[in-house]
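Next come the structures, one after another.
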Structure 1
Amino acid sequence: MPHQIPLFKALAGDSSDNYPGIPNVGEKRAVALIKQFGSEDNFLKNYQNIKDSKIKISISENIEKLKLYLEIAKIRTDLSFSL
């Protein structure tokens with residue numbers, strides 16, 4: 001779903017925007033995590049329930065980077081400017 005793309009990019013990384021994603025996650029795990037948690041909010045509230053300890057630790061150690069990557073991956077639509 002389009003609203004899940006920022007979470008996918010934040011987890012797996014995006015070479016076009018030059019951010020690496022979360023170590024040990026990759027595309028397949030990112031998809032599995034998105035299927036498990038559904039939304040960005042639910043993921044951020046409940047990522048500590050991830051069963052794979054390696055992934056959980058990697059996300060926990062990089063949670064601030066993940067939040068930054070989420071912001072980078074989103075298109076801002078709330079900016080105003082004059083022409």
Structure 2
Amino acid sequence: MQSLELKNLIHTYIENADDKLLNIIKSIFESYQRVEDEAIIGHTADGRPLTKSLLVKRIKKAEKDIDEGRFTSHEELLEEMKNW
């Protein structure tokens with residue numbers, strides 16, 4: 001069965017489902033999403049596994065740091081490198 005046919009069939013099932021079945025389907029989707037969020041999508045420079053949820057968390061923290069001025073500009077880094 002092709003993807004479009006399968007989606008249409010599932011849509012029909014959902015339209016005719018009672019609350020019990022809808023809650024089961026909801027649980028399945030939520031469980032699937034948690035698995036996807038915790039799937040390893042890469043590794044850090046020191047070899048530790050990196051999950052999607054951890055990456056999103058790090059990105060949000062980095063964006064907040066930038067918004068609050070906690071960063072080193074390119075020019076500041078060039079000056080700092082002179083002392084290495």
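A short reminder: the numbers here are calculations on the coordinates, not readings from a lab. Owing to the predicted nature of the structure, the values given are computational and were not obtained by experimental measurement. Cβ atoms are built from the backbone, for glycine too; each structure is taken alone.
A value of 1.1 for distance in nm of label points 7 Å out along Cα→Cβ at positions 24 and 56, calculated from one of 1, 2, originates in structure 1. If relative contact order in percent (Cα under 8 Å, 6 or more apart) comes out at 36 when worked out from the coordinates, which of 1, 2 was used? Computing relative contact order in percent (Cα under 8 Å, 6 or more apart) on every structure in 1, 2 gives 36 only for 1. Each of the structures 1, 2 was assessed by FRET efficiency 1/(1 + (r/R0)^6) of positions 32 and 48 (r between Cβ atoms, R0 = 30 Å, to 0.05); the largest value belongs to 1. Assuming -21500 is helix-only ellipticity at 222 nm (-39500 (n - 2.57) for each DSSP H run of 4 or more, over all residues; to 500) as calculated from a single structure, say which of 1, 2 it is. Of the options listed, only 2 reproduces it.
Of the structures labelled 1, 2, one was used to calculate distance in nm of label points 7 Å out along Cα→Cβ at positions 16 and 72, giving 6.5. Name it. Source structure for this number: 2.
If distance in nm of label points 7 Å out along Cα→Cβ at positions 40 and 64 computes to 2.8, which of 1, 2 did it come from? Answer by label: 2. Taking 17.6 as the value of Kirkwood radius over Cα pairs in Å derived from one of the structures shown (1, 2), identify that structure. It was calculated from structure 2.
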